[in-house]
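So, here come the structures, one by one.
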Structure P
Amino acid sequence: MEKRRLTAFFSTVDIYLYTSLRLICIVCLALLLALLIGNVFVRYVPFTAFYWFDEVVEWLFAWMIFFGAAALWSRNDHFKLEWISKKLSGTTAGHLLACIVELLSLFFLLIFFYQALRLTMLARDWTPVFNIPRRCLYVCMPLSGAIMVCYSIRNVIRELMLWRKEVVQTKTPLPTRNTDL
């Protein structure tokens, strides 16, 4: 019963996290579109200047890209080459390949998370227009990295469980000796 509760809890967290990541991306994209349209309009009807345009676009792009990557990672919807994995699907070699790929991804994401966290902590400068710490811009990198690390751990565990399940199902019982003859 406890396993079901834990699974239900993680499923609920997953749904809310994915929805939040998508919402962040949608809001960032909508704001980028509005700013772009506004900037084009102001060029032809010059009544004000968007002197802060570059700074806001930089923030919105960074947040949209990194949180979008985390959202895609959570659903395994990111770009990947599947030719070999589809050929080996359902085999021991296929599960082994999937585990190796997931472990390599996890290794890369751990390095990314560490370096992004380090960059965020070491950032001391401030944005020129809004005078906001650059850490606020950079925080999207370690956050999205941590999210992707968690999902990679989930993927490794899931793949190992699928592999184990397949091994258990494919084991054939040893032939018994017929002593009744």
Structure Q
Amino acid sequence: MSLLKYAKMPFSFQEGWDEVGAVHPSVMKTFFLLVLPLSLLPPAMLMYAGAHHAQAYMIDADLSHWLELAQVFFAAELITVPLMGMVIKQVASTRHICTDFGATYQLAAITAVPMWLSSLGLAIPRMWPMIAVIVLGLGIAASVLYRGCYYVLKMRDPMDAQLLSCEVFAFGAMMWALLCGFVLLTLMN
């Protein structure tokens, strides 16, 4: 899929989603071509921030702490994507929407892309602009999830898609907040 199509996905129910609907990659293919490569970005950016401007974030931890944290963060990302796929599938089934795990895993992976890319904000050596980039990524992920639920789960009513995506996003945002809290607490100690 082209980057231009992906850039339209948070704002459209059709642009980009039609390509997602036409291709049905296996969970393993989605993992190796999307999840694994992009999951490497946040740990790499954590290492970059720790090595170049940790003081800008008011954190005084040595590089070995940043490395440990990056490794744990990477593992948590790899666990979170299938977990979110299962949550999407479970919430959909409570609404009598039949879908397979492959589709919900793909949706979870696509939804995570803006959050992975928002880790590039760690290159900014000032705290508030970095936080703004990360929160923007979270907001775009929410929009991708909403439009993705509508298209991937073949929903007819955008309001139903909004309710379903809000339930899923609440869980995902909680996981994200716990992960960010873990990062901060680990580096502060």
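Coordinate-derived values only; no laboratory data. The model shown is predicted, which means the values in this text are computed figures rather than measured ones. Cβ atoms are built from the backbone, for glycine too; each structure is taken alone.
For this structure, a couple of remarks:
- Computing mean count of other Cβ atoms within 10 Å over residues 13-20 across structures P, Q gives 12.6 for structure P.
- Mean count of other Cβ atoms within 10 Å over residues 5-12 - structure with the largest value, from P, Q: Q
- Which entry (P, Q) yields the derived value 168 for volume of the Cα convex hull per residue in Å³: P
- Identity of the structure behind 0.65 (criterion: FRET efficiency 1/(1 + (r/R0)^6) of positions 21 and 117 (r between Cβ atoms, R0 = 25 Å, to 0.05), calculated), options P, Q: Q
- Structure from which -26500 was derived, helix-only ellipticity at 222 nm (-39500 (n - 2.57) for each DSSP H run of 4 or more, over all residues; to 500), options P, Q: P
- At a computed 28 (relative contact order in percent (Cα under 8 Å, 6 or more apart)), which of P, Q: Q
- Structure from which 1.16 was derived, Rg/Rh (Cα atoms, Kirkwood Rh), for residues 61-100 alone, options P, Q: P
- Source structure of the calculated read-out (mean count of other Cβ atoms within 10 Å over residues 29-36, 13.0) within P, Q: P.
- Identity of the structure behind 3.1 (criterion: distance in nm of label points 7 Å out along Cα→Cβ at positions 93 and 157, calculated), options P, Q: P
- Identity of the structure behind 5.0 (criterion: distance in nm of label points 7 Å out along Cα→Cβ at positions 125 and 165, calculated), options P, Q: P
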